[in-house]
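Dropping the structures in below, format is structure tokens.
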Structure 1
């Protein structure tokens with residue numbers, strides 16, 4: 001059979017976006033290359049995406065449904081047919097709903113990669129269960145939801161137009177390509193002359209390129225943002241025309257930030273007054289300027305107000321909806337997410353959410369995952385008996401790993417869909433084998449506010465009896481008595497999603513991507529999508545919901561004699577969260593978890609390069625390996641996130657030994673708006689491990 005090259009896009013590593021050319025021969029993958037002609041990624045693909053062939057043919061992949069036969073976590077399984085697996089899954093959920101109501105069942109989702117998250121929400125809404133746990137409270141939603149309340153849209157960095165200044169805050173796009181905003185676009189903007197300000201505790205590659213690097217004390221982003229707002233107001237650096245015509249609450253904001261002078265902010269953030277002043281002036285005067293913000297700012301108990309302060313910074317400087325600033329991206333013409341998830345079929349959803357019970361913002365589609373596990377443990381406000389997880393490994397990725405472990409031991413029935421047997425899947429009653437993104441047709445980047453979606457046609461059939469997650473959900477939904485709301489096949493689902501665009505899935509695959517209408521200054525005709533029609537510096541919605549209407553700094557973690565360092569974290573470059581430590585080409589590049597320590601601190605503690613280091617916090621201790629670096633402050637350490645060891649036979653040791661979430665807790669301070677716990681800026685101590 002002749003070779004066949006198939007154009008597709010990367011997936012299963014975040015939302016996707018990099019174009020791929022995949023060579024298939026006799027139904028088998030032969031080679032994966034970056035697509036040089038892709039209009040978005042333009043020939044870029046990271047090693048994770050290029051390792052997809054290893055992932056498809058890995059000997060440890062799950063290839064058939066498995067039913068637990070021994071004790072939970074013992075690893076004794078009985079292979080099943082899909083018919084029997086779906087019968088068990090549907091039966092357990094139906095029995096639980098019959099006896100305990102729809103609140104007695106729950107779902108849990110990892111980082112969305114395609115349509116599977118939305119079909120999961122569809123099933124949950126049709127069942128009228130409010131319990132869909134996810135990581136939205138620490139991933140994207142603090143930025144999106146606070147922006148929607150403030151200016152009515154999610155401000156996307158506009159790399160399609162020239163910009164004079166990039167304020168890169170809590171993001172390292174070359175390392176992570178977060179949310180499809182690829183690092184190559186960022187580097188192109190620098191080549192075109194954009195001046196760069198970087199806010200990061202670590203001297204990253206981007207920080208080395210910066211005109212100003214603000215080596216901030218971890219966890220004090222809200223204070224620095226208040227300092228920027230203070231300077232811009234005090235020195236009249238704001239865009240007077242925009243502020244006067246298109247904002248409300250300026251006088252209240254100016255009064256609220258008056259006390260956050262450069263000296264006050266410098267004392268709290270570890271920066272110099274001169275740096276703060278220079279950076280604020282540069283961003284305010286280099287018009288247009290963009291603020292490229294990242295996931296790191298969403299990991300503190302004041303994440304919502306931190307994000308809102310940064311939206312206010314964009315607004316004051318006149319950088320909203322301008323070329324080269326932060327813009328509103330229109331969605332392409334596809335089925336709206338609210339329709340796909342059948343939101344109207346669950347009219348009482350908001351009032352039943354655990355979020356409402358705990359006072360968290362009512363607009364979130366999901367429940368913070370730590371809160372779901374806490375509810376399983378406490379059986380409050382109602383008893384949760386059945387749990388289905390999809391593409392998530394919360395024993396590693398969720399805060400308070402010990403609580404997650406106890407919840408998984410307590411739940412009556414647990415089903416997990418994944419590609420590999422993870423520590424979380426090993427605790428399940430039923431394990432379902434999931435297909436990789438090269439084994440089925442899908443749509444990438446759907447539901448995100450960046451204005452485009454990517455075609456992800458499959459290249460080969462799934463390994464063994466693996467099924468795409470969208471197929472698992474579609475077939476399960478029918479078994480739950482909901483057949484009229486699901487599709488004959490998952491291909492029909494894709495065609496329905498694309499129907500408003502007027503093209504078929506095959507036409508979409510040939511085209512590669514769909515983008516929404518682009519443009520600027522739409523507020524001149526329509527105003528902003530807020531209650532006032534303006535950018536709300538003083539938020540009427542936050543006030544109505546019972547939250548402070550002005551974004552002011554919160555309390556910050558303090559070190560002491562017992563815990564003298566501040567611990568922050570980083571995502572290793574060659575993995576995605578906890579995924580794919582099994583892939584040899586990636587593991588060879590990054591074989592072990594590392595903790596970055598300044599050489600001065602290491603010398604004081606008798607720690608040498610590569611030595612095992614034990615990290616202690618109030619919540620527990622783990623071991624990682626020393627990486628000595630002058631790229632951090634001597635009072636800060638930076639540990640790797642997402643580590644576990646598939647090769648270890650002792651399952652408990654495999655997930656506990658180096659797991660950063662054994663050091664975090666869900667019992668401490670939380671963001672009152674979004675329920676975010678402290679994932680960074682945690683007081684700790686380190687010592688040479690015995």
Structure 2
């Protein structure tokens with residue numbers, strides 16, 4: 001053994017070849033943390049000083065090559081002063097450059113996932129051999145940054161400017177076929193042949209059959225584009241990417257700017273340009289939020305694994321209530337491999353559910369994500385029925401009937417008599433108390449909430465609601481089934497609205513107050529969309545359904561009368577009374593026309609303003625900043641209350657629930673991270689400015705205590 005560390009070893013093979021092997025001890029994957037970088041420095045120096053070395057093959061002892069940098073170290077590193085962070089970046093880059101400058105040929109054997117720093121390590125080798133099962137990419141823009149280990153310098157010089165911009169600005173993962181096509185790798189082989197193929201290629205280079213210096217040279221030089229070609233390539237790309245990414249995600253465009261600035265420099269100067277831009281992005285709130293989001297997602301996955309041991313396997317599921325929601329649940333279960341019965345009392349509802357599942361499966365086939373054979377298999381896994389015939393074999397039943405407690409209780413009590421004693425019953429309710437519904441059951445310990453979000457196939461979140469008597473097995477089995485369906489489950493405790501809707505209705509409460517002050521709903525929508533929401537509150541109300549919002553508002557007002565009950569009529573009341581239900585009947589805050597693709601298109605309807613006139617209590621001038629605060633303060637404060645009340649166990653779960661469930665702007669990280677970004681004390685002071693608007697705007701005692709103690713929700 002020439003070198004042995006805790007992450008890297010270097011051992012001599014035959015004929016002067018050495019193997020630099022990544023195998024980070026105590027971890028399931030290889031990643032570039034401080035330890036690995038330090039050891040890579042030592043390993044490269046050891047190889048460089050050994051005159052007997054004729055070639056280096058870079059391998060991994062794990063199923064992956066290298067997944068990238070250790071993101072858990074990012075947030076602390078990014079807090080360093082600019083000069084220190086820049087020095088750290090340049091120091092890391094010197095290691096990769098010194099490896100690239102070894103006097104002998106080098107080959108990277110990419111046996112599995114090679115993302116971010118993993119691909120950048122491979123790019124610093126002279127040749128790359130890739131397993132047919134591996135994927136490579138530079139996904140850093142998804143974290144609000146761009147590649148910082150030479151990716152913006154080496155990749156354009158290796159695969160061309162246009163291809164590199166597409167890879168880097170999109171952050172996409174690329175399969176072996178695509179990597180070979182553009183020249184990112186030199187060969188693709190079967191997984192079991194990766195090591196032998198890499199060693200063979202290295203021997204050919206050592207023998208002079210392949211010129212490793214010629215392969216290396218373009219990465220050391222300026223980008224081979226003249227001034228006009230550069231202008232065309234970069235300016236066009238910046239315009240297109242800016243339009244795709246939007247103003248709230250600067251990293252993709254900044255990556256292109258970095259490639260452009262570095263185009264006329266040789267490697268070392270170009271790496272300095274990359275490092276300077278990297279530091280600039282690392283200091284943005286967007287990077288902090290998106291990295292926090294990634295870490296929260298990892299925490300969520302880890303938390304859901306803790307339920308695995310208690311969970312029972314779901315081999316057959318059932319959904320009660322067909323229609324759009326039932327069809328969506330049936331589709332999601334079937335397409336992910338769990339057969340499902342779909343029961344309703346009406347034949348037309350069954351047909352509607354089957355049509356929904358067929359449409360969703362057909363869309364996947366059209367996009368090449370599913371073969372016709374797999375579509376047929378999934379459809380066959382959905383068994384429509386008007387009776388309880390096969391319910392004796394079902395492991396879990398998802399009730400998805402009308403949002404009415406008496407109807408749900410009757411249906412749940414009925415199905416309980418048709419299933420085996422240990423079958424789990426789950427209600428897809430959005431607001432009704434699980435403990436209340438459980439009163440109709442003989443085995444309430446087998447009952448939980450399983451709240452899907454519409455449309456089921458697109459929304460990643462499932463709230464699993466623990467009632468007063470729900471058993472750990474029932475909760476765990478439901479979590480496991482949600483994961484099997486490809487969803488991200490969050491376990492919450494029971495209360496009206498649970499987590500997501502409990503937080504959403506105060507947001508709508510702020511909207512109602514603005515309309516009561518005569519503020520134009522179109523203006524509100526535009527400002528909140530500019531803030532980062534996928535749609536403004538008026539448009540969202542129309543999409544969800546005014547009747548659904550009206551019912552939910554009443555449930556929430558009953559559950560939290562001190563702050564969610566209102567006096568007099570609000571906008572949702574007058575819309576509901578005018579039978580303007582939103583998209584479902586073509587008129588709500590907006591009117592809806594059908595566009596060329598057959599989808600509803602919103603248009604401003606003067607009649608809506610007439611309907612809203614009676615609910616204006618006073619005309620008040622409000623700024624754009626006021627509009628954001630009217631909407632966001634109550635949402636954030638209710639999220640704080642959910643955490644304090646134990647409805648959700650952690651700040652990470654609360655924020656992820658809002659991002660996955662209602663489209664909270666990801667670049668802001670979630671409601672609690674949004675408070676942290678403002679500063680807890682500053683947020684409390686801001687809320688106090690609006691305290692006259694009522695209890696929804698009044699911080700809790702614990703939040704005031706956090707503010708006084710300088711505490712945060714994260715870090």
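Each reported figure results from applying straightforward, stated rules to the coordinates on display, with no laboratory input. Because the structure is a prediction, the values reported are computed rather than measured. Cβ atoms are built from the backbone, for glycine too; each structure is taken alone.
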Subject >> Identity of the structure behind 19 (criterion: relative contact order in percent (Cα under 8 Å, 6 or more apart), calculated), options 1, 2 >> reply: 1
Subject >> Comparison of 1, 2 by mean count of other Cβ atoms within 10 Å over residues 499-506 - largest value held by >> reply: 2
Original post:
A value of 28.7, 89 was computed for Rg and Dmax of the Cα atoms in Å; which of 1, 2 is the source structure?
Top reply: 2
**OP:** For semi-axes √(5λ) of the Cα gyration tensor in Å, for residues 115-258 alone, the calculated result is 29, 18, 11, so let me know which of 1, 2 that is.
**Re:** 2
Subject >> At a computed -15500 (helix-only ellipticity at 222 nm (-39500 (n - 2.57) for each DSSP H run of 4 or more, over all residues; to 500)), which of 1, 2 >> reply: 2
Subject >> Structure (1, 2) behind the derived value 23.8 of mean count of other Cβ atoms within 10 Å over residues 195-202 >> reply: 1
Subject >> Among 1, 2, which structure scores highest (criterion: distance in nm of label points 7 Å out along Cα→Cβ at positions 155 and 483) >> reply: 1
Original post:
If FRET efficiency 1/(1 + (r/R0)^6) of positions 59 and 467 (r between Cβ atoms, R0 = 35 Å, to 0.05) comes out at 0.95 when worked out from the coordinates, which of 1, 2 was used?
Top reply: 1
